[in-house]
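Dropping the structures in below, format is C-alpha cells.
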Structure P
C-alpha cells in the first residue's frame, strides 16, 4: 500500500471502517453569537491580486500552472492550538468526529503501519494511555467538519487552497520552493518540522521533533505566518478537484477536501510535500494525528 499524499489509500480504509460503525454526519455549524467584531491582530492581511497557482514541474495534481485572481483576505498567522480548541470544546460541549467514532488515524512506529487507534483524539493524540499533548502544539485528530465548526464559532472560515497558496507565496510570484525560501535547511538549521529520511523506517529527529512541534517554533515567513510547511497538514475549504485543462487528475468529490502544507510525518513526495504548490486531500470525516488547520476571514 503506497504512502502518497497523506496516504489517501489508507484514509479510504479508515473511512470505510468508520462507515461500518456510523454514517457520516452532516457538517455541524457552531456559532458564537458573542463574536461581533473579529479581532484580526493575530491574522495576516493579504491584498488580493493575480498569482500563478500550481507548478508545471510538480506532481500531476499540481499541473498545469494557471493564473488566478484572489480577493483580499485575512489568514491566521498560526495554526489553531490545542489550548484554543479546548476552549471551543468546553464552551460548546463539542464532540469531534474522532470521539464519535471512538478512534482516529495514527501511525504506529512499533507496528510499522497506520491504524485506527481507540481513544486517540485532539487531546490524546497517541491514545488515552499516553500523555496529553502540550497546549501550545497544533490541534490534530480534527476532521474537516470539526475544523469548520471551530472556524464558524470564532466568526471565521477555512481558507481555500488558493488563498493558502497565495499566502504561502507571500502574495507574489517568485521562484521560492517553500513559504520561507528556497531551502529546507539553512546554515544547518531546519526551517520547518518535517520528516527526515527516504522512507517511513528512517525515523530521525534532526529537526528536534518526531511528532508535532510547538506552533511557531520555526519562526515566521515574510508575511508573518508560521508553520506554512511541515508540522501538520492544513484543511482547506474547497473540494479537491483537477486544475483547469487537466484531465488526468482525480475527479471532484464533495466529500473530499484539499489539504496543504505537508506534515512531520513521512510522505512519498518527500521534501516536495512541504512546497507552496503541493496538494493532498482527505474525506471530510477523517481525522489523523498529523492534520490540523488555521482559519481565514
Structure Q
C-alpha cells in the first residue's frame, strides 16, 4: 500500500470542504481532498442558487464546478469516488486508508456533510432523491414529491419545468416550511396539488413499475393517486457514522465543535453540515470551511500543538 504524508487531509468535497481546501492550499500547505461521490455535495442537487453573494442566479451544479476548478488550480490533490476503507483519528496519528493509499496527515478536516432521509420501505426503482439527476425521465408523467420544505418546493418547481404532466406534493406536518414566495410559485401552477398532514402509506407496482401511491391523511382517511415516480425531500442526516468511536457527537449524530471548528480530538476539525447549527446555508458552509482551514494551518505550523 502506498503511503502519502500530507499537512491537511479533507474528508468531503462539498462547499465547506472545498473552501477549506482553497484556504489551506493558499497557506502553502500540502492538501488532499477525498470525496466519496462527486465534489459539490448537496449543491449539485440544487436547481438554482439565488442567495450566493456575487451571483444573482446560478445553477447549483455550475457553482460547484466553479469551486472545484479553483481547488484544482491551487494544486490540491482531489480524489473523487474515493472508497475509504479505514479511518483512525487520534491526537498522535491521523490515518485514512482509501483506494490502496494510506494517508498520514498532520491535521484533518471532516466535511462529510449530510445525506437524505430515506422514504420508509424504499424498495422501488422509481423512488428518487434528486430532481436534477432523475427528473427528465418523467417528462409527461405524474409524480409525487414528499417534503414541504424549501428543497421539496424547489425541486417540485424544477420537475414541472422539465415537463412533468402533474405533480402532487405532500408534507407530513400540519403546515409547509418552504419560503412564502416559493410556496406561492408552486401553488400557482395549475398542474400541482398540495397536501399537508399527509404521508405515504403504500407504493403500488405492476410489472416492476410504479403505478400509484396510497396516501394517509391526518383525518384518518386515505386516497390513492396515480404516480409513476416519487421524489423524496424529507430532510438530511449527518454523514458521521465512521467517526462515532473517535469524535464526540451530539444526540442527533452531529460532530461537536467549538467556535473555531475544533473537535474533541486535537488536530481534527469539522466544517459545514456535519456540525450542529441552526442555519445550514452555502454561506455558512463557506464560513465553517474558512475557519477550519485557518485553524488547521495554525495547528500544523505549531507542530501539532
Comparing P, Q, where is FRET efficiency 1/(1 + (r/R0)^6) of positions 81 and 241 (r between Cβ atoms, R0 = 30 Å, to 0.05) highest?
Q
With mean count of other Cβ atoms within 10 Å over residues 177-184 as the yardstick, tell me which of P, Q scores highest.
P
Quick check on the output: 26 is relative contact order in percent (Cα under 8 Å, 6 or more apart), derived from one of P, Q. Which one produced it?
P
helix-only ellipticity at 222 nm (-39500 (n - 2.57) for each DSSP H run of 4 or more, over all residues; to 500) was computed and gave -7000; which structure, P, Q, did it come from?
Q
Any idea which of P, Q comes out highest on distance in nm of label points 7 Å out along Cα→Cβ at positions 57 and 105?
Q
Hey, Rg/Rh (Cα atoms, Kirkwood Rh) derived from one of P, Q reads 0.93; which structure?
P
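Throughout, read-outs are computed from the coordinates displayed, never taken from laboratory work. Note that the structure is predicted; figures quoted are calculated from it, not measured. Cβ atoms are built from the backbone, for glycine too; each structure is taken alone.
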